[in-house]
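Quick heads-up: structures coming right below.
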Structure P
Amino acid sequence: MILAACVDGRNGMAFNHRRQSRDRLVRWDLLKEAGRAALWMDGASARQFTDIQRERLRVDEGFLDKAGPGDFCFVEDRSVKDYVNSVERVILYRWDRAYPADLFWDLSLEGWTLERREEFPGYSHKIITKEVYVP
């Protein structure tokens with residue numbers, strides 16, 4: 001599976017059960033990145049997408065357990081470290097600032113290779129940096 005998440009400058013993902021990742025241009029980029037592959041997420045994440053975009057999604061609260069090889073998983077509100085042996089690639093969308101957080105990206109990328117990095121203007125953030133890692 002390919003994991004995608006939005007993180008702040010300290011790898012924070014959420015605070016008090018609220019996401020940090022609401023940016024429509026990130027959602028568009030994630031759909032483009034996934035292409036024709038399955039894009040899994042939970043119901044709370046799916047609500048960010050437009051009706052037309054939601055037709056492309058697979059929504060299930062247990063999506064990390066159901067996703068298979070080559071499938072994309074958009075993660076906003078849960079730990080991913082237990083899935084390390086199933087992860088083929090990681091895509092992190094980084095904000096250019098740090099927010100209060102109590103949930104952090106917890107999959108160590110030590111030893112992984114940064115395959116590519118690109119910046120683009122976001123809707124809610126001036127600059128978003130996309131980093132793609134491979135084991």
Structure Q
Amino acid sequence: MNSEEKQLYTGRPSQILNIVSFIIWSWTLFVPIIIYLKTRFTVYEVTDQRIKLKTGILNQEIDECELYRVRDYKVVKPFIQRIFGLGNIELVTSDRSNSSINLNGIKDPENLYNLIRDNVEKIRRKTGTREIDVE
């Protein structure tokens with residue numbers, strides 16, 4: 001992150017997403033621990049210029065997408081997640097390596113959705129980037 005880049009959000013998926021897996025695999029200790037760690041070591045970062053996804057327990061993978069590449073947004077709140085105030089944000093991007101980004105199990109997803117949307121528009125205006133659909 002460069003000096004002029006500002007951190008807007010840092011978060012992790014909620015462990016509530018794993019509750020069914022924890023119950024199903026409760027007879028073994030190894031699988032619930034792996035599921036827990038996989039969720040625990042997933043980090044979502046949103047800055048005023050890009051979105052970063054960090055995943056991995058032993059080996060870490062960092063995937064970035066510039067905000068101006070975000071083309072479409074969707075908030076999905078399944079019933080079980082809504083009970084706990086959680087939801088998912090699905091982003092469609094023009095990034096060749098990652099055409100869709102899913103931020104799962106986010107607390108107050110509408111707030112993050114609006115934050116991403118507002119900053120996509122700001123960075124597009126700043127860089128002069130325009131979205132063109134070609135079919």
Structure R
Amino acid sequence: MTRQSPYAGTELSAFITHRIAELRPKKSQIEIATEAGFVNPNMVSMIKAGTSKLALDRVADLAKALETDPARLFRMALLQSGHETTRPVVEEIFGTVVSRNEVAWLEAIRDASGNTDPTLTVRARAAIRGIFGK
């Protein structure tokens with residue numbers, strides 16, 4: 001991070017850069033910025049480059065334009081500029097921010113366990129990590 005690009009190298013800037021590249025066959029970066037409601041279409045470039053942060057009130061619209069989960073984007077936006085104090089407050093009020101994909105995993109675990117609220121054992125943790133090659 002530099003003074004001119006204080007948010008460069010954040011998970012959010014990398015994610016947005018990657019997501020725009022994935023969507024390139026369907027829509028341009030300018031179309032994404034317009035769909036997200038940015039008055040200045042260059043704002044998306046500024047967020048990607050890390051010269052500007054994503055305002056939390058813009059998360060839902062940008063998530064829709066990027067065709068991604070707003071909870072995931074919100075979590076990255078909180079962390080973008082060192083919101084170490086904001087994140088605990090949000091999590092205290094709303095609980096852990098969970099994406100739609102994570103909710104699907106939780107529902108699968110509940111279904112597989114017969115809704116027994118299984119403890120995360122060492123073996124279960126190893127099985128989950130194994131799925132992701134870790």
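By the measure distance in nm of label points 7 Å out along Cα→Cβ at positions 4 and 116, tell me the structure among P, Q, R with the highest figure. Walk me through the numbers on the way to the answer.
Numbers: P: 1.3; Q: 2.5; R: 6.0.
Structure R gives the largest value of distance in nm of label points 7 Å out along Cα→Cβ at positions 4 and 116 among P, Q, R.
Suppose FRET efficiency 1/(1 + (r/R0)^6) of positions 52 and 100 (r between Cβ atoms, R0 = 25 Å, to 0.05) works out to 0.95; of P, Q, R, which structure was it derived from?
Q
One of P, Q, R was used to compute percent of Cα pairs over 27 Å apart, and the answer was 10. Which one was it?
P
Starting from the value -9000: which structure in P, Q, R was helix-only ellipticity at 222 nm (-39500 (n - 2.57) for each DSSP H run of 4 or more, over all residues; to 500) calculated from?
Matching structure: Q.
The numbers here are math on the coordinates, done by the rules we state, and not lab data. Bear in mind the structure is a predicted one, so any value in this text is a computation, not a measurement. Cβ atoms are built from the backbone, for glycine too; each structure is taken alone.
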